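Next up: some structures, all given as structure tokens.
Quick note: the coordinates plus some simple rules give every number you see, no bench work behind them. All values reported here derive from a predicted model rather than from experimental measurement. Cβ atoms are built from the backbone, for glycine too; each structure is taken alone.
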Structure I
Amino acid sequence: MYPLEELAKDINEMEPPKENGFPGLTLAYNAKSIEEVDEVINRAEKAGGTIEKSPQHVFWGGYSGYFSDRDGYYWEVAYSKDWSFDENDMLIIK
């Protein structure tokens, strides 16, 4: 679990989501490449989502961005070169 204040800063350090409108959780899409992160973020925006943080290289060594969907849920789309996936495309957590 990630502290609420840190999660809000990870989404947007300059203007973190406010507690009264931010549910304190994000959903995650784990991508297999940097290009897939960019593609998913672009598709979300075209479908009416709001880009909260453009995809970028991040402090933990990966690449990620955030969008909020039309229902107000926040999604992180992330990739790490250190991740591996099983035969069902599920992220293997070690």
Structure II
Amino acid sequence: MSVKVVLPSAFEKHTSGTREIQSQAANLVQLIAEIESSFPALKPHLRDADGKIRRFINFYVNDEDIRFLGNDKYEFKDGDEILVIPSIAGG
């Protein structure tokens, strides 16, 4: 099983320009661990000091917010496309 993961351009400086990866992760927990293993500089941007996913990082599976699919309980399916999208705030 393989899923496509699209990383935001905001992360390029932490991924040496990599914007897309293929993953064998079965769920969100495994995916985040894989991303952090591949790109250690991303860890503080994905998790807070307590190890929880930062509130402003959103994951979409096939254009649907993973929170509405069961969040970390959702099991990826072969061919899923996962978008990692950091919220942008401004004022």
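Could you figure out which one of I, II the value -6500 for helix-only ellipticity at 222 nm (-39500 (n - 2.57) for each DSSP H run of 4 or more, over all residues; to 500) was computed from? Answer by label: I.
Suppose distance in nm of label points 7 Å out along Cα→Cβ at positions 54 and 78 works out to 2.2; of I, II, which structure was it derived from? Among I, II, the structure yielding 2.2 for distance in nm of label points 7 Å out along Cα→Cβ at positions 54 and 78 is I.
Which structure, out of I, II, was mean projected area of the Cα convex hull in nm² derived from, given a value of 6.1? Don't jump to the answer; show the numbers that get you there.
On the way: I: 6.5; II: 6.1.
So the calculation was done on II.
Which structure, out of I, II, was distance in nm of label points 7 Å out along Cα→Cβ at positions 6 and 38 calculated from, if the result is 3.0? Don't skip to the answer; put the middle values down first.
Details: I: 3.0; II: 1.5.
It must be structure I, since only it matches.
Taking relative contact order in percent (Cα under 8 Å, 6 or more apart) as the criterion, the top-ranked structure out of I, II is II, with the highest value.
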